[in-house]
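So, here's a batch of structures to check.
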Structure I
């Protein structure tokens with residue numbers, strides 16, 4: 001649970017702050033869109049205030065979510081990378097998701113080689129605390145080279161058609177990239193995705209496997225978990 005002391009010296013109540021952070025990371029909204037949504041509800045503030053909140057509280061909330069989910073996600077890892085342009089230079093957004101589409105790790109790097117793949121895998125092993133049962137990647141040769149060096153006993157399946165989960169997981173960031181008119185620095189992009197993806201995990205529901213009643217039940221549980229993480233009073 002986020003310590004209530006984080007809300008001290010803030011003019012607005014915790015419910016408003018947490019709601020603004022939730023809006024910004026849960027949906028593809030700009031800071032000014034969040035400002036307008038809050039204004040419609042009678043809360044007048046600037047988009048700079050929203051920016052300060054998402055940077056400070058978003059990081060705290062995401063850290064709590066990561067800590068709670070450590071070691072509890074799937075054992076089949078899908079790894080993928082996508083090119084992003086930052087100030088005219090190519091960078092690569094490396095991503096790992098499990099078989100249900102939950103994001104395990106995300107890393108912005110300037111390279112697309114064995115060293116970059118190794119860095120991703122090391123962070124994954126540190127974060128998850130165990131190797132996967134199966135590793136699924138596209139045909140990039142850096143993946144098998146890195147796997148042999150760090151987890152040689154893990155089964156590796158390399159086929160572009162098998163890796164749709166990793167490819168689809170990039171789409172929300174692509175949408176946000178367009179709204180934000182591109183990320184300005186690799187450091188800012190790394191910080192954004194490190195907050196965005198844990199919050200997205202909390203509200204990620206594999207709907208194709210659920211009935212409507214199950215979706216509603218899990219959504220309610222996710223909202224309750226969010227309120228607990230944000231240290232909000234029970235409704």
Structure II
């Protein structure tokens with residue numbers, strides 16, 4: 001147990017899906033897992049463990065942003081033995097070739113966060129996904145007929161930029177596909193502790209075109225994303 005998690009040793013599976021929203025964690029567990037049980041309820045940051053196709057899989061909400069994500073990821077790895085962590089969430093699009101409802105598989109994650117920057121002195125560490133998980137997710141998306149783009153993400157500590165396109169213009173010019181708030185810290189901690197990590201994000205709105213996903217499409221596209229993540233968790 002930790003100050004943020006009242007699960008017992010052995011309550012989490014080695015593979016853990018990481019949505020930000022606690023209610024999304026509950027929805028994933030109840031919709032996709034068999035025999036799901038609540039293992040953590042501290043601060044209502046809900047965690048569940050069940051099985052998918054007979055294999056144990058857990059889901060743990062991380063809250064919003066990199067500081068919150070860092071706490072849960074650190075503890076899942078060091079206290080509960082998680083070895084495969086897959087972020088599942090939404091992102092904003094930074095490239096018009098990625099359409100709403102399509103999926104971005106984050107090969108790497110740039111960031112403005114000092115959580116990553118302050119740990120490496122003069123070096124600009126490049127947080128990157130595990131290649132095995134990345135390949136498995138791309139194959140799962142293809143098998144399911146889901147359009148998935150492999151490319152860079154940016155994990156920002158700021159949600160409301162006065163002019164978001166201007167804030168990200170250099171990243172856009174270098175091919176970054178989407179902006180979210182968690183992947184860079186997830187990838188950094190995975191590298192630090194020698195575990196596997198991947199961010200699978202559904203593009204919910206595009207900062208370039210102004211397109212947004214409607215409520216019904218959001219739910220079905222999230223189902224596609226979770227299906228990819230669960231197949232990847234079993235790979």
Structure III
């Protein structure tokens with residue numbers, strides 16, 4: 001309540017339309033949308049082509065591979081990777097992350113006979129995660145409450161087309177059917193994987209470069225803040 005009292009007196013910006021709507025419902029007028037940006041200065045350059053990258057990572061050059069990056073905790077819905085792999089039999093999974101459901105995920109993958117169709121990586125330096133983005137055919141986001149999604153932006157920046165559950169972040173970032181695919185259920189996610197293309201990956205990369213870098217956020221801030229200041233004056 002104390003924060004809301006401050007927000008009502010201060011120009012407050014939201015990073016997604018969903019957050020803006022929630023602010024408005026709490027009596028906080030939203031001054032504008034200002035999405036989070038991706039910091040490209042800390043992203044390594046990956047000069048090799050996909051074939052060379054896969055050889056270096058020991059990934060089958062001909063396999064269709066999707067990547068999941070995130071905490072293996074309930075809010076990220078990692079256990080849905082099991083039915084997803086079952087519903088997408090032609091796909092192999094790279095799963096990067098650790099958390100409270102890590103052991104349970106491994107057990108369920110083992111029981112379902114799926115352990116040979118995935119690579120579980122509990123922890124990896126961020127620079128190496130970007131190498132995996134370049135090696136994969138699709139990125140999967142399973143969280144139905146994803147507020148934004150920095151790993152989503154990173155994957156798209158690498159040209160890895162996203163398949164994501166509808167959520168505030170993905171709904172803003174992804175142009176459905178152009179720079180990625182938005183879904184609801186696990187069967188829909190599995191079907192969407194087969195619809196991803198290299199062209200969609202290029203569109204995803206352009207989407208981030210044109211709208212979701214810190215430079216974009218800074219330019220938007222410079223546009224919005226003077227207007228607010230002038231209005232107050």
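No lab work stands behind these numbers, since they all come straight from the coordinates. Since this is a predicted model, take the numbers as computed values, not measurements. Cβ atoms are built from the backbone, for glycine too; each structure is taken alone.
Out of I, II, III, which one gives 15.4 for mean count of other Cβ atoms within 10 Å over residues 45-52 as computed from the coordinates? Source structure for this number: I. Tell me which structure, out of I, II, III, gives 2.4 once distance in nm of label points 7 Å out along Cα→Cβ at positions 125 and 205 is calculated. Of the options listed, only III reproduces it.
So helix-only ellipticity at 222 nm (-39500 (n - 2.57) for each DSSP H run of 4 or more, over all residues; to 500), computed for just one structure, reads -10500; which one of I, II, III is that? Source structure for this number: II.
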